[in-house]
Every structure is written in structure tokens, then in C-alpha cells.
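In what follows, structures are represented as C-alpha cells.
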Structure P
Amino acid sequence: MCNGIQKAKEEIMWGVKMMAERGYSLGTAGNISARVEGENMFVITPSSRAYATLAAADLCVIDMEGNIVDGKYKPSVEVTMHRYIFLERPEVNAIIHSHSKYGTLIGSIEGVSELPIIDLESVSYLGGEIPIAPFAPAGSLKLAENIRKSIGTRAGIIMENHGVIGVGITMEKAMIVNDNIERTSEQYLILLATGKNIKPLPDDYVQKVKEISLKNRKVI
């Protein structure tokens, strides 16, 4: 096994542990992938394998054409979605798709098209608003295409009636995105319950921090 694959597997297993600790995925829900450094492939969690008992040897290696390079189990049904994100975003090295409670709820509210800016952290860690991609069945080509079209340069995305995706140049940063989407989603739900509008941050400040956030996500 090359060092790049081993490193990617170690990063995924760290992500699996963090997901379990945070309660972002129960049973087999959600999936995680990591780009293999210096190679045209990535590692991803397998389909229908409980995170509680998952081992590094269970992970699947996939090339960027979608072929299985190595793995004793079928890759996650969302493998095409992960592949499309890696192809669309060359700077992204890690993807975490969770079924976190509040983020998933935001994607299930009629008439809500994005998770808005709530506070300083919404801009600093997420780079601004998080879009909600249109619904498509889990594992479908349509879902992968929806994500590829919607994510743009953003740090993450919410899938309608489904869950959350956070991306990053490291697994830690992808997890930070998931954490902040969940935190901001909880805040937004509380705000919606008050029936009041969000007090906006100054436009010039938001734009400046968005630019810094985008630069940092590409180089750090």
C-alpha cells in the first residue's frame, strides 16, 4: 500500500471517530472520503458498514474515472457525488457527508433555499451562505450532478431532505465546516421560532471576510 493511501485511510478513520462522537451519523448513515496525495484517486467509506465497527481495511480506493482500485466491500452509494466534488474542486482533499440533526432540518423546511449568515463565524468558517441543493434520491447520478452544480466555491452544502456536506483541504477543516453548519443551523432554527428577522452584518465587512475565507480555504 502506498503512503498516500495509508494517509488517506488514517484521515478517514479520524473523521469516522469524530462523526460518531458528535452524533452526526447513526448506524451506516453518511460517508467520508479523502483524496490520495499525488495520485488520481481517493479513498471512501464502504456501503452499509456500521461506523462503530469500521476498520481501515474496510475502506475502498477509487480512481477518478469511478473504477474500484481496491476494497473488499462496495463503496458508498454516494461515491459518484464524492468523485464529482473532487473533480470540480481540485483544492479539496477531504469530504464529509453527515446526517447532522439541525443541518438536515434546515434542508427540510419549505421555502428555505440557503442557510443564511447569522454571525461572524458564519462568514469566517463557512465563507457565507450555504446553499441547499435540490432533492434527488440518495446515490443517484442526479444527486451527484445537483451537488456539482450547486457547491461552487463554497465550504459546504446542504442537501434537501437529506443531510450536510463539508469540504476542506484537510479532514479537520471539512469537519470544522460540518460543525459550523450544524451550529449555524441550530441558531437559525431558534431565530425562525422567534418570528423575527436576522439583524444583518455590514455588507462591506461580509464581503471582505468572504474573500479572506475563500483564500484561506484554498491555501491553508
Structure Q
Amino acid sequence: MTEKYEVTERTKLTRRPHRGIYDKEAIRAILDEGFMCNVAYVHEGAPRVLPTGYGRMGDYIYIHGSNQSTMLSAALSGEVCVLVTHVDGLVLARALYNHSVNYRSVVVFGRPEEVTDPQEKVASFEAYARHVLKGRFADVRPPNSKELNSTTVMRIPIAEAVAKMRSGPPTDFELDLDRDCWAGELLIKQVFAGAIRDPQGRQDVPVPRYIEEYEKLPSVERQEVDNTPDA
């Protein structure tokens, strides 16, 4: 039997409820495909939202940052809402009114908990690295005690969660179907566009296999950016 999250007042969809998904595996799959989320929280009585990286371990989303982070300190003193979205395509209808977007999203509500155990902290960094680029964690220096002590890690329980998605072609009114206008889906795919070597340090280290497998990336030369203001 499929495991599902309980529907709450906050996760119950009032508009297009048929697009709502509470299946745990489906929600985890959407979370695991991404590595950037938006965190909404309250600071000094006002709502704020910030993008940040994340990793998932089990039934928790892990987020880390500096001990001086306003977002982390505010989030740990109350509740947050975390949003992850994947945009899969533009839905181009024959009427402007019926244009839409194909997407998959997850919203998680919860009260964050600070992670103080050093082993769990390191594991959360590995989870984040795995989300960003599988294989990277084993290739780099792990955080030392000073770095661990200067980093705050919080985890948000994935207990009150809902996914919402749209897929498929546009839904046009019948009166518009004979219009001389192309309609359909313009697919969107996020890809890695190139690997640029850091000009500092050793230059003889080959590009690791896990990056080559992501790519088949072209060699990209670093471009200097002209920041001169316009006249």
C-alpha cells in the first residue's frame, strides 16, 4: 500500500485539488531531483523568503549556513514553509487566457530543529553535496572542527507536505481550436553547459568522471566580464 502524508488545513488544495499529490515516494522524488529551495519565514514580524541549497536525508530537509545568518536564526525561532519547484515546459494555448506552465512542486510546512551533533552535521553536508553533484563529497576535503563550529545546520521534518504538478498539452476552448495559431508544449530541461577550470592551484588534475558523466560538456573558456558602467 502506498504511504501518504496526512492532509492538513495547510496542505489541502482548494484550487485544482486533482493536481495534489500526498504520496511520500513521489514527494521525495521531486525533492531529490533538486538542490535549491525557497524558504519562507518571519523576521521581526514581517514575512521574508530566500533561496538556498538543501539536501534530504530520510524524512528531513537539511539547510546550512553561517552562524550569523538572519534566516537561520529567525527560522529556528518559529515555523517555515519550504518550496521546491521544477519547471518542465511552457504550455502555449491558442488563447492567451489558457497559457500555462508544466511544473512539479513540493511545499513543506514545519518547525525547524537545530542540528548540534557533529556526525549528523557532516552527514547533512554529504546529503547536500549529493544533491548538487553525486560523487563530489568523496573527492573533497571534509569540513574541519572550526568550519563545523562556524556553521549552523537546521533540519525541517517532512511531515506536513504536498506536491502539486501540471503536465500535458494546453486546454483550449472549443471555439479556439480552428484558429491559425500553433499550440502545444515548449519543453524545458535544465542541463550543465560547461566545466570551467579554476585558474588557481594545480592545473594537471583531470576532470573527474562524475563531472564527465553529467556533461558530455563542451570545454568552456573563462570569459572576463566588463563591469564598466554605460556612458
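Just so it is clear, none of the values below were taken in a lab; they were calculated from the coordinates. All values reported here derive from a predicted model rather than from experimental measurement. Cβ atoms are built from the backbone, for glycine too; each structure is taken alone.
Some notes on this structure:
- Among P, Q, structure where helix-only ellipticity at 222 nm (-39500 (n - 2.57) for each DSSP H run of 4 or more, over all residues; to 500) as derived comes to -13500: P
- If Kirkwood radius over Cα pairs in Å is computed and equals 20.8, the structure in P, Q: Q
- When mean count of other Cβ atoms within 10 Å over residues 130-137 is computed for each of P, Q, the largest belongs to: P
- Of the structures P, Q, the one that 11.1 was derived from, the read-out being mean count of other Cβ atoms within 10 Å over residues 2-9: Q
- Which of P, Q leads on distance in nm of label points 7 Å out along Cα→Cβ at positions 90 and 202, largest value: Q
- Among P, Q, structure where relative contact order in percent (Cα under 8 Å, 6 or more apart) as derived comes to 19: P
- With mean count of other Cβ atoms within 10 Å over residues 74-81 computed over the structures P, Q, the top value is the one for P, the highest of the group.
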